[in-house]
Structure I
Amino acid sequence: MEDFTEIYNAISEQIRIDSSESEPAAGAPFGRGAHRSLDLFLRLAESFGFETHCYDGYAGEVIFGEGEEFAVLAHLDVVPAGGGWTREPFGGEIDVSEQKIYGRGAMDDKGPAVITLFALRSLKESGFEPKKKIKLIVGCNEESGWRCIDYYKAHAHMPDEGISPDADFPVIYAEKGILSLKLAFPAEGDFSSLKGGERTNMVCDRCEADAAAGARRLEELGLSLEGGKAVSYGKSAHGSTPEKGINAIPPMLEYLGLGESVLSPMLALKDRLTALKDETGALTFSPNVIRGGKNRVEIVCDIRYPATLARSAVTKIIEESGIEYSVVHEQSPLFNDKNSFLVKTLCSVYNEVTGKDARPVAIGGGTYARALRHGAAFGPEEEGEESTIHQADEYITFAKVKRCFEIYRRAIRRLTE
């Protein structure tokens, strides 16, 4: 029987490293935190007897078996902690009474990465000999650019098929296209102190600017005065599900008198774009990072568009709006046949373990599955449970660890035997 305490401790140890992107250093292209996280993961894998490779701090891999390659793609970098925490974001607290492990990365994606590694060890120790070469690939730049994957592909061979434990169960057959766009608006005045948001894929939970209005105006808009600055607070959430958060940017635009010149045209654009939809869902639009300059305001927006639509369907509407824009980052959609062997097998394994009768789903999130010719995201979140990914007090439950361990162990065996 598996000693899950060992897994809890390994997840906790990973969480205690702040691996959000920071200043690069020698051998650490995404900062020393990401490098430490990768080194810790590979050393743990080596202690299990696996062959490992490190690709100059961009990514690493754990090898198990021989033959045709099969990938499991996870990431060790995290988004910044953000505000609103009641626990230490990088404390890796194991709360035995609540049966939870708290900290940034617990669910996205350090927890699943560690669980998968232990699942591979369990298969190895059971005497299982896969008929494929399993490559557990861990990247360090998933949350802010995917340069880790680009580097890996340039220096190693990326398998054609595989999974990514970085989304939802029962299995993801489609992922929406992603566009990060910088919208620029002319605005009279000097807004050099206007600042809000940390990452494009996180709903902005704090926005600030120099204060000028009276207390009544601040109160009307729900803003506070802190250190001579007006501050608007919201609630963070993943950029693909902005409805789960509260965006701090709109109240600040109203406060600065930019309702007509910035907020209204942006909301009008949002209304037109979010009318686009298909079987994978409606387009989502979230203005998550804002910066101001003299007579100019720039807002970086996270757009997730339906998987069967072309990118041009989105940009055509933006061009018609007359708003100046530039593309910051983009990822093409992912769309799999629901009846493919990979998707059907993963869904079957999930239903076997849980006793459910779930069906493949589509999401707005973007996972490493897109890096494969035939890939699918697979867990760890499930319908009906509270999500704290990209939010304050992120956690993974003991029950989730145990369930994911069994699901990943069984799925990897089924797909490589």
Structure II
Amino acid sequence: MQPQARVNTETGKIQPHADRGDRLFYGYVLAAASFLLQAIGWGAYNSFGVFFNPLMNEYGWSRAGLSGAFSISFFLSGIASILLGRLNDRVGPRLIMTIGGVCLGVGYLLMSRLTSLWQLYLLYCLLVGFGISGVDVVLLSTIARWFVRLRGRISGILKVGTGVGMLIMPLFTNWLITGFGWRMAFVVMGVVVLVLFIGLSQLLVRDPGRRGLRPDGDGRVTAEVDPAGETGFTLGEALGSLQLRLICMAYFLLLVCVFTVLLHIVPHAIDLGIPRSGATQVLATIGGLSIAGRFIMGFVSDRIGNKWTLAICYGFLCASLVWLLSADRLWMLFVFAIIYGFAHGGFFAVMSPLVAEFFGTASHGAIFGIMIFVSSIGGAIGPLLAGYVFDHTGSYHMVFLSLPLISIAGLGATLMLRASQRY
């Protein structure tokens, strides 16, 4: 007997169940759209450090002031991710990402008219911060529902999009600033985000069941999937578990390191006497090597598990941060960028699969949103404190001295993780 067709609740059309004869599993279309959304969203967002020197030169704003805008923006995006994660569990990603794209694009367009620091805080913290908040929690939570057996590698490939964006956007942004000025750079970023974000978001669907499909596209039910529906912890159960606290701690400490580096590595390199083009290439190298880290460690996580993959990435991170302490030449910064970039990519490839592995997918968006919110506090604190320390000491030495110690603490939290006896 053939299975009954199901109604697609997003389109209203009747869709048949999947079988092995399907030419293309729609999950791959969704993954490709999500890949591009990651590249555009995070590529633009992580290029903010390239604007530091032009804005400081024109207005005399301090690094702490500029870092504060990024920190508050990232923190507010973490708060919004809780709401968007729960909303994605209920209504799906299409509307959420469309609204996010409008906020991002309009935010960048309006930033081209900046004349005072409060305007930067208003636009970058509210519009851009809200716009970027769904790019991880919504897209990765959606991928976790479309793939089970292939979850780690598809999540890794999806996060390669962030690495591609980090590789291309800083160089593109620097080219725009050099040739046309920082205002035109913001205009171009705004137009690109508006057009592509809104268009790609229309391809998103919450879960395979809404198209009459099953995860992974082969019709098989693995041990992780309940044929009657999604399984896993409720949000309340997850909040009461030690495992979620450890995961949140590991990523909180990680993002202290990660966003301190991303936001301050370009100004630091320029302080060392390296031309802005070379300093920007260091940031682009981080993005390029993160592509390899996301891709490789996504596959590794499917083989050895997400905990040990996360621990390996922490090992690379510690090594790179120790090297950074003595890196005072361009070639040394490139070595740092290679090691750090690989670790950086791996960290973000396993975020969503780690949550799914420990807590299931029934409330994945909400739980993942909590994790992103807590970690965003670290991502907000790190760059802000780094800018404050530099403004008062004239050096990043104390900042970079603390980062290896923070990464070791994060590794300890990772190693303490134990698989749940319930799920």
Structure III
Amino acid sequence: MFFLPVLVAVLYLVWPVYGYFAEDKAGLRAPWGWQTVPEAKTCHSGVTDPSVRHIADEACQLLLDYQAALRVPSLSAAIAIDGTLVWSGAVGWADIGASVPATSSTLYRIGSTSKPVTGTLLARMVGVGLVSLDEPIGNYIDDLPNPGWHALTLRQLASHTAGLPEYGTNEDILGLYQSIALRRAHTDVRQGLALFDGSPQRFTPGSDFEYSSFGALLIASVLQEVAGKPFTQLMDEQVLMPLALQSPVPDKVTADSAQFYQLRDNHAKPWRFVDLSNKLPGGGFMSRPEDLVRLGSAWLDTEFISAETRAQFWQPQRLSSGEINEQSYALTWRWNEAAAYAHHGGVSKGAMAWLAVYPSSAGHQSLAVALTINTKLERFGDFSSLQTRLAQLFLSSDIHLP
């Protein structure tokens, strides 16, 4: 299989170049020029509860400081306390060339933060007994394209212990190409199964851990098969509508969506056109921090997701050896044992996202924090470290919600 890594390297180098020449859906060609990323001077801040007004300026200053230090085109964040959105802020530009400022309404690609979004639907369906985490998925779908998948369980898929490949280890050559090219639109999550159905299992399910976004496609396929409704319709009915959310939504250029950028030495260039519909459940959603913190907070609402179901999803999973997996990955979430919070980050084409949920403990109120940017940094921690600063600011302040 020596040719496989060589092929991957060639595709990664050649395809983005082609993408700049290729016409996008609007018939426009992506601009080549690098644009200077200006330092933001203004924070578009929204305070939805008077009790946090005294720290809103400090929270905004954190955003401005991070934007100046990282020189990202824009940065957006939101905080919810005890399930209530209390603050949101945005700095920088949704579109540098058009001088469009980022606001709390700007939509960003959220990459793998899509996994707990899909996990929310899974938890809802587990909670009412429509699916079981430990039932072989072949009992739900009898025409799976790879016979080796029939014995896999939703628990294994949601914890990345099913033995599925990730993009770089996928041996389905045509699927590998499509995963890199990102030019073909998918209208159904089951179409995505063709991306990796020719790739063998990486290990015996349950015996090891390998992060795989393909697992989310199988989860979504099972859920829509059981419900008899398209995955996107289920998301609307079971997640967005009950929580009165406007997002997450499938990636699509709209008036509210940010422009996404490559970044180099304080200069940015628009990312090539990509179609992320083939990875929707695990990496193809767009959202805004305000909606993400509402979704995260809903995991603490026992009328939406029971405490028993939440405990299952936030418990780091053990391998067949008895050891907890190497990433302390739970079910569609990671769990930080030291600080006691659930979280998931995401990296997409020209974007990053972060969502963390702190349950109430030791006299502290519960808190959810979400962050988004419209570029991709070399070190994810340079971006995600902002959540710790914001969480400390709001958790340590004297906030009293009615």
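Only the coordinates and a few stated rules stand behind these numbers; no lab work does. Being a predicted model, the structure only gives us computed values, none of them experimental. Cβ atoms are built from the backbone, for glycine too; each structure is taken alone.
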Between structures I, II, III, where is mean count of other Cβ atoms within 10 Å over residues 37-44 highest?
II
Highest-scoring structure on mean count of other Cβ atoms within 10 Å over residues 149-156 (candidates I, II, III) is II
Distance in nm of label points 7 Å out along Cα→Cβ at positions 269 and 341 was computed and gave 0.9; which structure, I, II, III, did it come from?
II
